[in-house]
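> Before anything else, here is the set of structures, which you'll find just below.
Each value in this text was obtained by applying a stated rule to the coordinates, not by laboratory testing. All of these numbers come straight from a predicted model, not from anything done at the bench. Cβ atoms are built from the backbone, for glycine too; each structure is taken alone.
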Structure I
Amino acid sequence: MARPNEEFLLAWSSLSGNDTIPGWQAISLSPAGPVEVQAGRRSPANVEAILFFFPTAKLARAEKLPEGQGFLIERADPENYGGLRLALTRKEAGSTELFAAMVCDVVGALDDSAATGVDETKLLRVLIGRVVAWKQFMSRGANPLSPEAELGLAGELNFMIALLESGIPAEEVLRGWIGPDDAPQDFLLGDGAVEVKATMSSSGFPVKIASLEQLDDSVASPLFLAAVRFSRGDSGLTLPEMVAETEVRLSGEPGMVNFLRERLMVSGYFDGHWSHYTRKFESKERRIFSVSEGFPRLTPGTVPAGVIRALYEINLDHAGDFLSDLDAALKLLGVTG
């Protein structure tokens with residue numbers, strides 16, 4: 001859970017980093033387990049920062065630390081005497097509001113991981129992993145998801161919950177969820193892949209296919225298409241409510257909730273935008289299709305020479321011959337017995 005931003009804002013407001021001599025001013029905050037946390041300002045730029053001190057964890061000198069559009073993370077003590085000190089610092093051109101939200105989330109992720117009893121080395125990887133997720137989130141513009149992207153993520157979460165209910169280990173599900181990385185398919189599972197599509201249409205079952213590779217089983221085989229139909233309804237869930245439900249299902253898996261939140265950020269979802277997501281998605285139907293020869297699709301091997309990119313739409317009502325079910329698909333993928 002993210003820390004309240006007042007903790008950081010009050011500390012920053014009490015500091016001044018406009019000295020002409022380069023250096024830090026810092027105030028200690030509540031630690032995250034064994035990791036000391038300080039709010040600071042760096043002179044002479046007078047920019048906000050959070051400093052983390054790891055008493056024993058090591059970071060390879062050659063490891064390149066992530067840097068985003070509005071922030072950077074760096075070694076605050078280049079000589080590295082007496083432990084590892086890292087500073088997450090706002091760039092002068094970066095948004096103060098967005099940086100504060102980032103800090104609350106990053107420190108909160110450390111708090112949550114520390115509460116599970118993991119060691120310093122793991123906490124260091126949590127810190128860097130969360131900062132990388134923020135870098136990718138900011139690279140997408142740091143704006144709320146479009147309605148189409150919101151629908152797509154709702155479909156992926158719906159299918160993720162179905163996988164968890166089927167008994168697939170949480171780590172296997174989450175590490176197989178590659179859709180946030182703009183991969184051709186949304187899930188790599190076992191020996192193949194699953195592409196997830198969602199629709200709000202009440203007539204037909206139209207789904208948009210974003211590329212020639214998305215339904216190409218010569219790249220991933222066996223390949224399945226999981227199609228989810230939602231309707232608007234008071235009994236449905238908003239996107240933040242779907243995220244919360246997924247987190248509840250992962251609550252018994254140490255580290256998996258944190259990993260889910262990182263993957264959500266990479267996909268463009270941030271809890272701070274919750275008020276933008278007011279649509280309620282009521283799950284009405286889920287169909288599983290085996291994507292194989294004869295399935296209605298365009299692939300690199302079936303389009304005329306010279307066609308290198310395509311965005312098209314399929315009405316899955318015309319793919320009834322390829323209907324399967326989730327249990328059969330998971331067996332063919334090799335993830336269940």
Structure II
Amino acid sequence: MSSSPQGVVADLTEDRLLAQVLPLLAGSRTERVGPGDDAAVLDVASPLIATTDTMVLGRDWRDDWSNAEQVAAKAVVQNLADIAAMGAVPTTLLLTLVLDPQTQLAWVLDFARALGEQCRRYAVSVAGGDLSSAPAGVKMVTITALGELAGAEPVLRSGAQPGDVLAISGPLGRSAVGLALLERAASGTALDAREEAALAHHRSPSAPLSQGPIAARAGASAMLDVSDGLSRDAARIARASGCLIEIDSATLAADLNWAEGLVPRDQARACVLNGGEEHSLLATFPDRASVPEYWRILGRVEAPAAGEDPGVHLDGRPLTEAGWDHFHPVR
């Protein structure tokens with residue numbers, strides 16, 4: 001963390017705080033009017049894809065587990081992954097910060113600096129946003145992300161067809177294993193160097209964003225990002241498409257072997273099947289030949305049997321839907 005000024009947000013007016021934050025963010029020529037006015041004005045050449053996500057201190061991160069730079073990385077990636085999962089290219093962010101006035105100014109500037117770095121990494125800009133105060137102890141980050149389809153049709157969750165294959169770009173279980181290690185460390189158990197390195201998967205996730213448009217061009221029939229766990233997110237495709245998704249456990253061997261090197265076997269299995277905040281892309285394709293490079297096949301799409309509800313099977317048996325739910329979290 002770089003050296004930052006002392007003090008808290010309440011030491012500054014809103015205008016003075018923005019004067020320090022805005023230069024740290026990324027701009028773009030697509031903005032006719034950027035931050036600083038009542039609203040941004042964007043020049044776009046194709047339909048816009050829009051998504052939004054909120055992170056809340058104590059629910060989505062803990063300050064004793066994640067620093068400001070890591071919170072920024074997570075906030076950016078989880079939003080851009082939603083844009084990529086539609087087959088679009090992310091272009092622009094809007095940022096809202098809701099802060100206890102006693103929030104350290106250093107945290108805010110470190111967050112803004114890291115958010116700007118993440119935006120430059122993924123070639124997106126920050127067009128504007130909002131600042132608001134909050135009660136004691138409250139800290140919230142909301143990002144609205146915009147993207148462009150560049151002439152393509154959006155890839156929805158509802159397009160999977162019997163005969164399609166299910167494939168994923170990216171690993172499974174890494175973020176959940178990182179969270180498990182953080183919980184272990186909180187209990188007083190020391191972590192070794194290998195375990196400490198694994199924490200980065202949870203604190204600062206990445207996502208194969210370029211693979212979203214690639215999958216769309218390859219004919220992906222349905223797609224989403226794995227934000228709440230494979231079992232839950234695959235079931236979302238199955239329900240939206242009215243189909244049955246069959247997953248072969250042998251295709252998860254590499255993920256399970258990696259996880260079992262860090263957590264017990266049963267926990268590793270839960271991390272791989274139900275772990276959220278992974279942001280790998282999960283999609284269905286018409287056939288094996290249409291699956292792009294850097295994707296691996298996990299299974300297939302079938303028509304439900306008579307009287308059978310849409311859902312997910314693992315090796316022929318119904319897979320219990322678990323994973324993250326904001327109001328009923330189960331891991």
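> Consider the structures I, II: one of them gives 3.5 for distance in nm of label points 7 Å out along Cα→Cβ at positions 62 and 86 as calculated from the coordinates. Say which.
II
> Follow-up. When relative contact order in percent (Cα under 8 Å, 6 or more apart) is calculated for each of the structures I, II, which structure yields the highest value? Walk me through the intermediate numbers first.
On the way: I: 15; II: 22.
Structure II gives the largest value of relative contact order in percent (Cα under 8 Å, 6 or more apart) among I, II.
> Thinking of I, II, which structure, once mean count of other Cβ atoms within 10 Å over residues 142-149 is computed, gives back 14.2?
I
> Comparing I, II, where is distance in nm of label points 7 Å out along Cα→Cβ at positions 14 and 94 highest?
I
> Among the shown structures I, II, from which was the value 1.04 of Rg/Rh (Cα atoms, Kirkwood Rh) calculated? Mind dumping the intermediate values first?
Numbers: I: 1.04; II: 0.99.
The correct label is I.
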